[in-house]
Structure P
Amino acid sequence: MDNLTKEQRHLCMSRIRSKNTKPEIVVRKIFRGLKQNFRTHVSKIPGKPDIVIPKKHAIIFINGCFWHQHKGCKRKAIPKVNLKYWETKLRNNVKRQKIIIKELRHNKWRILVIWECEIKNTNKLSKKIELFLK
């Protein structure tokens, strides 16, 4: 059973953003520190990637562990209320992104997926990004 009323739950869910999330802001700070030019949320590219580096023909998706069901992560837990809805929604999110990544790779884009839980260790994340950009 849900601890919140329907109205409270609606308010919580309505405050979840799709752009300019905390993980995105952390990754952008790392890019600025690397003096790397990038664009955000390019609508002309399938999947509207979080970060695009046109010169390197590279794309970075910053995924929420819950919304994209990060395997092995404790944050991927599906809510027990309205289970059928959430299972379908989250399964479709994962499926859609797999299709988008396949299409982008077919078009010769290099792709990096950064998970929300990886943001905690910025040193490790910086190294991961540096390796990707080489």
Structure Q
Amino acid sequence: MTTLHDNQGCFVCGKDNPIGLKVEFEVDENAKTIRGRFTPRPEHQGYEGILHGGIITTLMDEAMVKLAWKLGYPAVSAELTVRLKAPAAPGDDLIVTARILKASGRLIEAEAKVERGSVVIGEAKGKLLKVRQ
């Protein structure tokens, strides 16, 4: 079985990844939630002036997996359902949040959201698979 190691090279949160997003997350262990802030740069756009949907999806995926890890469940994504609801642009102040809904056996169910103020940019539901360490 694969052993998961954090070498600070993660594309989303790795401090040592020179092309990474460098999102810093805060975890509330009691509420089983996580929160991070991200301001996209022009190189994160798809069409001119519009943040690439893959970046939005990546932020939500990372928030769910990072939260599981911080709560003591080393896990990887197994299934992700994403709804992109509004565009975001380079320079926008985005907040990504996630929470664990259920953890039983090797399966973890979670949800995540990216928002700009009160505007929901994207929502995701995920199934994560615990990795035996």
One of P, Q was used to calculate helix-only ellipticity at 222 nm (-39500 (n - 2.57) for each DSSP H run of 4 or more, over all residues; to 500), giving -4500; which? Q
2.8 is what came out when distance in nm of label points 7 Å out along Cα→Cβ at positions 41 and 81 was calculated for one structure; which of P, Q is it? P
Where does the value 14.4, 44 come from, among P, Q, when Rg and Dmax of the Cα atoms in Å is the thing being computed? Q
For FRET efficiency 1/(1 + (r/R0)^6) of positions 33 and 49 (r between Cβ atoms, R0 = 35 Å, to 0.05), structure among P, Q ranking highest is P
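Computed from the coordinates by the stated procedures, all read-outs in this text should not be read as laboratory data. Computed from a predicted model, the values in this text were never measured in an experiment. Cβ atoms are built from the backbone, for glycine too; each structure is taken alone.
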